[in-house]
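Listed next: structures, encoded as C-alpha cells.
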Structure I
Amino acid sequence: MDSMVPEIIFNYSELYASAVFNNAFMYSKGFAEEVRKNSNEAIGVYTSLWKPKGQTILKTLSEITGIEWREKTIVAYIIDQYRGYSSPLTIPANMGESRFLYIMTHELTHRILDQRERAVEHYESWIKSKYPDIMPIVRNHVLVHAIDTALYLKLFSKEELDEHRGIDGTKKFGDPYVKAWELVDKEGYQEVINALKESKA
C-alpha cells in the first residue's frame, strides 16, 4: 500500500494546556511557567526524534490495519505533566526516544482507526461474542495492542515492546491495559488484526 501519510507538527497550546489542568494556570504562575517551558523545549527534541522514523511508522500502521490515512496534517500537542491522548493528539514532555516513539505509535494507532467509518465494526462483533462482559477500555486496547505488536515486531523488537508492556502495569489505572495485553496473548495478535480487516467500510 503506497498511500499518503500525514505530516506531524509538534506544537504547544497555552489554551489547551490550561484547559486540561482545569484552569490551574490562573492560580499557579510557577506551575504554568514550568509546563510552558518543558513543553516548548520538547517540541524541537521530539521533531528531531520523529523525523527519521515517523513516516515509516505511519505507513506501517496503514499497511497493518488496511486503513488509509485521510488527514494531511496532524498537530501533536506537547503538554508537560499530562498523559498521551489520540484526539487531539497529545504527548507528554520529558520522554526519552524509546518511550516517545511508543506513545506516538500507540496514540496514532487509535487515530488511524478513526480514519474510516465502520472500520472496527467486525472487530467489535468478534470480541463481544468472545467476551460479552468486556469493558470498553479493554475492548479498544486489545485491538490497539495487537496492531502495535505487529508494528513493533516489524520495525523495532520484541524486547522493546515487552519493556513498554511492563510500564503499562505500573500505571495508576493500568489494570485495563494489562488485561488487554493478556487477551492479545490469548487470541494472538494476528487473529485480532484479521477481525479488524474483515470489517466492511
Structure II
Amino acid sequence: MEDLLFKYKNDYPPSSGCLLISEPHLPDVNFERSVIYLCEHNEKGSFGLVLNKHSNYKLNELVANTSLGLPVGIGGPVENNTLHFLYRNNPSIENSINIGTNIFWGGNYEQIIEWANLNNSKKDVLFFMGYSGWSEGQLEEEIDRNSWIVFPDASEQLVFDTRKNNLWKEVLKEMGGRFSVFANYPSDPRLN
C-alpha cells in the first residue's frame, strides 16, 4: 500500500538550477529528507549540493586565513575534503557560474571571502564540504525509480533564506497537492 502512495511521474527533467527533493523514505542515510541544489546537469553526469545537511564545523575551523565563523554544510558524500560555495548578490566574482536568477556557484575563493567580510554579506553565501554527484544517466535512473522529486524553480529565497531544518517540508508544501501530504508524513510511520 505504501509503495503505491509514492508512485508518481516527475513532470520536469533535472536541470541546472532545479531542486531535487528526496522521497520520504529514501533508504540512503546520506540523502534522507534531503534537498539538493543541482548546479550542473549534462550528458556526462550531474553535480549538486545538499542544502539542508549540517556539519559541526565553521569555515574558520576548516580553512586557514579566514576569521569567518560561517557554518559549513555537508554538500554530499563525494570528496568531503573539498570546499564548495553558492552565493547571491555579486555577479562580479571571477570564474563563477550563474546557475539561476541571482544564484552563483564557485569562483575565486579569495574574492568571495573578501566580499563576505567587507559587505557583511554572510547571509548571501553558503559553504559546503563535499558534493553530490551522479555519473552519466544515473540521476535519470534514480528519478525514474521515484527516489527524487524534481522542483524546477529554485528561488534564491528557498536556497538562502529558508531555515535549513525546514527546507524539505517547505519545498514540498510549496509544490502543493499530494506533495503537501508528503511534507507531513512521519520519518517512521510506526511511531505515529
Structure III
Amino acid sequence: MDAVKSEIAAVAARMVVEEGLEYGPAKRRAVKQLGLPARTALPGNEALEDAVREYISVFCAETQPHELMALRRLALVWMERMAQFRPHLGGAVWHGTATHLSDIYIQLFCDDCKSAEISLIDHKVNYEPRTISGFQGESVEALSVHAFCQELGEEVGVHLLVYDHDDLRGALRPDAKGRAPRGDLAAVERLLHDAAHD
C-alpha cells in the first residue's frame, strides 16, 4: 500500500474508533481532512480494518476488550430472540474491532422476508425500517432498533438485515483473509466462551 493510502487509512481509523463512523464515510472524510483531491484512490476495507486494529491496540487496549464483549453479549440476546430466522453476526462486533460507538449488524435469513418484521411487531419492539447496503453491495431491508446495553450504560444501534433464505450459502464464503465473514449463534457463543477463558 502506498504512503498516501496508508495515511488515509490511519486518519480514517481514528474516525472509526473515536467517532463510530462507518468505513466509507471515514475514508471520504479522511481524504477531505488531509486536503487531498476528491478522486484520490482510497485504501481497501481490509487495509482500513488493519489500521483500526492498530489504533485500538495503541489507544484503546484497556477499554476496547470490555466494550467488545458487552456488544457481543447484547448481539447474542438479539440473535436468541430472532433465532428462528437463522441470525448471523457480522461487522466490527463479529470481527473484533468494535468499540462502544459501534452498531451491531445481524443478518437474518428468512423464508418469508416479512416474517422478521411481524415478529418484532408481535413482541411490541419499536423499530425503524430502512434500506442499507448488503454484503454484496445490494440494497437490503434493515429493521433498526435502539437497544439499551446494561454493561455499557448506553443505547446501541442493532440493525437486523433481512435476507432471503437462499442468500445464506453465499454469505458464508470466507473473505479475502480466509476468515468467516459472519457467525451464527453457536459461533458467537464460542467467541464469548473463549474470551471468558483467556
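Rule-based calculations on the coordinates, nothing more; no lab input. Note that the structure is a prediction, hence the values are computed from the model and not measured. Cβ atoms are built from the backbone, for glycine too; each structure is taken alone.
Thinking only about volume of the Cα convex hull per residue in Å³, for residues 60-131 alone, which of I, II, III has the largest value?
Top value of volume of the Cα convex hull per residue in Å³, for residues 60-131 alone goes to structure I.
If distance in nm of label points 7 Å out along Cα→Cβ at positions 52 and 108 computes to 1.6, which of I, II, III did it come from?
Corresponding structure: I.
For which of I, II, III does helix-only ellipticity at 222 nm (-39500 (n - 2.57) for each DSSP H run of 4 or more, over all residues; to 500), calculated from the coordinates, equal -5000?
Going label by label, the one that fits is II.
Starting from the value 26: which structure in I, II, III was relative contact order in percent (Cα under 8 Å, 6 or more apart) calculated from?
Traced to structure II.
Work out mean count of other Cβ atoms within 10 Å over residues 12-19 for each of structures I, II, III, then name the structure with the largest result.
III
Here mean count of other Cβ atoms within 10 Å over residues 44-51 has been calculated and equals 21.2, so which of I, II, III was it run on?
II
Using Cα extents along the principal axes in Å, for residues 92-147 alone as the calculated read-out, with 46, 23, 20 as its value, let me know the right label among I, II, III.
Going label by label, the one that fits is II.
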